[in-house]
1. Assign the value 61, 49, 41, calculated as Cα extents along the principal axes in Å, to the correct structure from I, II.
2. Among the shown structures I, II, from which was the value -25500 of helix-only ellipticity at 222 nm (-39500 (n - 2.57) for each DSSP H run of 4 or more, over all residues; to 500) calculated?
3. For FRET efficiency 1/(1 + (r/R0)^6) of positions 40 and 80 (r between Cβ atoms, R0 = 25 Å, to 0.05), which of I, II scores largest?
4. Looking at structures I, II, which one was relative contact order in percent (Cα under 8 Å, 6 or more apart) calculated from, given that it came out as 34?
5. With FRET efficiency 1/(1 + (r/R0)^6) of positions 248 and 304 (r between Cβ atoms, R0 = 41 Å, to 0.05) computed per structure, which member of I, II shows the largest figure?
6. Given that Rg/Rh (Cα atoms, Kirkwood Rh), for residues 24-191 alone, derived from a single structure, equals 1.00, which label among I, II identifies that structure?
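We did not get these values from a lab; they are worked out from the coordinates using the rules stated. This is a predicted model, so every value here is computed, not measured. Cβ atoms are built from the backbone, for glycine too; each structure is taken alone.
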Structure I
Amino acid sequence: MNEKKTSLFENGLIWFGAAVSIAEILTGTYFAPLGFARGLTAIILGHIIGCTMLFLAGLMGAKRRQSAMETAKESFGSMGASFFAVLNIVQLIGWTAIMIYDGALAANSIFPAGSRMWCIIIGALIALWILIGLRHLGKVNTVAMAALFILTIILSFTVFGKGVAPQATVGTLTFGAAVELSVAMPLSWLPLISDYTKEAERPVGATAVSAITYGIVSLWMYLIGMGAALFTGESDIAQIAIKAGLGVAGLLIIVLSTVTTTYLDAYSSGVSAETITKKISGKAFSVAVSLIGTIGAICLPLHDITDFLYFIGSVFAPMIAIQIADFYILKKRNAHKKISIKNAVIWLVGFAIYRLLMKLDIAVGSTLADVVITLLLCLIVGFFEKNLRKETQNDTI
């Protein structure tokens, strides 16, 4: 699945397509109980936290020319990386099913052909994107992104153009929980971003463009969702498109946004599978994931993804904290090991801490608190490990 080096523009296109997502708009509707001002604050704060970690994760792979799961080997060893690769594949299959499910429901509201039929159509388009390769689509991908950009602007004017005072919404959501929901989307891309930045012509620039582009557009999607719930009283994006008279254009934005985002999930599942064993064809595995995701979208109830987002946070927040400590501060590499017991134990502690923090209403959300605690734990253990090594050497002398 090797591709030639990508430019800054191409990296920006990839992450613009990743952010324009029905799932992100729907997640934005959850913020309505906070009201516009507090909801916007929570969205911005969460995206700053999430995209900072996204940048740090992407830069590791970009500088080492390694995929996301290959960088995990440097902290957790080969077996440890395989463990996270399996978890990543699980979340990517989940995302593929969720995205196809959301896209099919929305598309069916505009052009009734049956949700199952739309699941099959969207799943087939994702498989086609994988087989051709996003870079090889060339001008088609550029035109698709331009269409998404224009149609999303139209959608924004539809939601906010009337200037109607926000309506009261039913529901309860604490500020800390809202920040965590905002962090969750960027966090879900942590085990993927290096799969694309490792092929960049300019590692630092491409990583920055990727994280910034994704952050701004994702924030935009959240804002559309929250604005739709507050200003129009409507949380169904397809109904908003219908009321705006978008018709075929609305259908286009729904199908294209679903395909361009879910392509990245399915593609990266193949990259993660190749990390586990080179005997697997990444492209074939990615196509298989698109098929499994399509079946899941047809058969499973996937209307509420909140618990899924929190699961992603609990797995990957402590993982990235350990990688940040090893790469940027401790300068340690464990790729030669089968497994780093020390980092595996720290990750388990970080995972448990995240689940405990979920029960508390922390203003900055559970992810940032968990990352800081896990990172400090890494540094403390590293400090004692270094001193113990010095003492052992002195005793030997």
Structure II
Amino acid sequence: MADLEPLGLTGVEGIHYYVHDLERMRRFLVDQLDFAEVGASSQETSDAGGQRAAVFEAGGVRFVVSQPTRDGGRAWRWLRRHPEGVGTIVFSVADADHTFRLLNERGGTFINDVQAWDAPDGGRLRTFNITTPFGDTTFRFIERRDTAWLYPGYQPFDTPRGGSNRFGFTHIDHITSNFQTMQPMLLWMEHVMGFQRFWDVEFHTTDLAADADHGSGLKSVVMYDPHSGAKFANNEPARPFFTKSQINLFGEDHRGDGVQHTALALPDVISAVRDLRTRGVDFMPTPGTYYDMLPERLVRLGVNQIDEDHEILRELEILVDGDQDHSYLLQIFLKEQAGLFRDVDAGPFFIELIQRKGDQGFGAGNFRALFESIERAQQAEGRI
């Protein structure tokens, strides 16, 4: 298929996240991840929408977190169907009319037409929303002209409250979602959004010996917008043991397809993980055998040298992958929100931290390590 005309995306601005307990999420983002709270929904907006919301930022990462205050609002409708999770992904665009026209020509399904507001600082904001194949998660597109205004109905604080982004988060590196079957979504991303295939992998967490009785098989495809660099990693379960696959278990926990995790880019993952552990943040465990095999695996990948001490990586359980000499990435995964908050209604969403040192891929070895880690946690819970 010929490349489609670009939508004019300039990046992923952030996510809208729906919760039962806004104060709990505030403590997590501000006290532990050192986000700043920069604004909140006005009383009028909260009353009209049946939900109160707060806006948190760290570098170029924005989380809008909403809690229902009565029946009927968007957050309330989401939480009737799902545990806490990502309800909307927000893109910044150069020209909302241009983006709308192309999506309309390609069969996009619109929630509303382009809406425009005069911003308090003299600029102008234009926005619209569409439905997607990402379960109940919608996409929002925002064009800002000469304005840093948050959103209509939101009031910025004169002075941000809380954190100062001590970990140096810069942007959302990628968003990962799980599906029962992902081909419809891949076709939609290609033919409607104009994204291209960037990377794919297929594996099983348990080598399929004749006597194997469990394991998580999965297929993963990364789609990206070459103009903005926005990347979406997407997974589906694979046979055998389809129903025991942790991708399938995510769907059961989330009660449908949806966003599994968001990866936040930062410049120094080692320092960040040390600090976050002292703040009580729990990470998915990595077995010692991963580090026993790490030197040999890096040589096999062609990554002949890394700057970090292997024993420090082992101590902090940070993963490494790459594909050529001195081009690699470091990453680690926080526990699912349900585990962090010890509340099943907090859901299976989690956050990844990623430091790229030249490598722009996703690391098949680390992908496998992640899913094996999730599987170990599910085994400990007696679920598989």
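1. II
2. I
3. Values: I: 0.05; II: 0.55.
If we compare FRET efficiency 1/(1 + (r/R0)^6) of positions 40 and 80 (r between Cβ atoms, R0 = 25 Å, to 0.05) over I, II, the biggest value is for II.
4. Details: I: 34; II: 16.
The structure behind it is I.
5. Details: I: 0.85; II: 0.60.
Once FRET efficiency 1/(1 + (r/R0)^6) of positions 248 and 304 (r between Cβ atoms, R0 = 41 Å, to 0.05) is tallied for I, II, the winner is I.
6. On the way: I: 1.00; II: 0.96.
That value comes from structure I.
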